[in-house]
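Asker: Listed next: structures, encoded as structure tokens.
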Structure 1
Amino acid sequence: MKLFAILGALFGGLSVAAGAFGAHALRAQLDARMLEVFETGARYQMYHALALLAVAWLGTQVQGAAVHLAGWAFVAGILLFSGSLYAMAFTGMRALGAITPIGGVAFIIGWLALAWAATRLG
């Protein structure tokens, strides 16, 4: 669970940095639509960085595969969902958007696994 806490903190910090970078450095570089895409990636990265911190906490309360599944699904979701949006914003290659829903599915799996794990709380 320590790893998920570390990853949550790192992804959270990187999300803040990405948001600031988008607001300041990218505003003049990207069109409005691609800036919105970039900001969506940063926002979902932050949501799921916080979710990783919840996984780390829940993992100290309950045992089981569901907690680990939730953590790894959130990590995969951040990399695929947010990563594809960042790449699309930087490159303009809209085809990268085909990867984004895979990350979205990973997020959903993470939330469902987190809920399942939470049913084991005393």
Structure 2
Amino acid sequence: MQAAADPLSATLSAIADPTRRAILARLSQGEATVNELAEPFDISLPAVSRHLKVLEQAGLISRGREAQWRPCRLEAGPLKDLDGWLAQYRRFWEGSFDKMDAYLAKLTKGDPDGRKN
């Protein structure tokens, strides 16, 4: 995966997997070791390491080096960029819902029971 070529695609690809989303959710609570991250999953440590590699290549996590362990930490920048991209669509949906609310209010003439007067 080439995060530098298209960071948004790398982020979307990385979060497409539910295990990786769960890892990010755990890291949102603070740093964790590979063993701590692997604990809730019924998969091997090498499989968890492969998930971590994908997340790291997408820039979603970083790994430190403290003594003999390498804690993983969340890097939220790519998620913020994704949220910015999604914001344009959020505005579209919010505008559509506002229009629907206005239309329904017109149909019911403001009657909360939906009956015409």
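Asker: One of 1, 2 was used to compute relative contact order in percent (Cα under 8 Å, 6 or more apart), and the answer was 29. Which one was it?
Answerer: 1
Asker: Here's another thing I want to ask about it. Of structures 1, 2, which gives 43, 17, 12 when semi-axes √(5λ) of the Cα gyration tensor in Å is computed from the coordinates?
Answerer: Working through the options, I get structure 2.
Asker: 1, 2: which one has mean count of other Cβ atoms within 10 Å over residues 20-27, as calculated, at 13.5?
Answerer: It was calculated from structure 1.
Asker: Thinking of 1, 2, which structure, once helix-only ellipticity at 222 nm (-39500 (n - 2.57) for each DSSP H run of 4 or more, over all residues; to 500) is computed, gives back -19000?
Answerer: Details: 1: -26500; 2: -19000.
Matching structure: 2.
Asker: Tell me which of 1, 2 gives 9.8 when you compute mean count of other Cβ atoms within 10 Å over residues 84-91.
Answerer: On the way: 1: 19.5; 2: 9.8.
Among 1, 2, the structure yielding 9.8 for mean count of other Cβ atoms within 10 Å over residues 84-91 is 2.
Each value in this text was obtained by applying a stated rule to the coordinates, not by laboratory testing. A quick note: this is a predicted structure, and the numbers were derived from the prediction, not measured. Cβ atoms are built from the backbone, for glycine too; each structure is taken alone.
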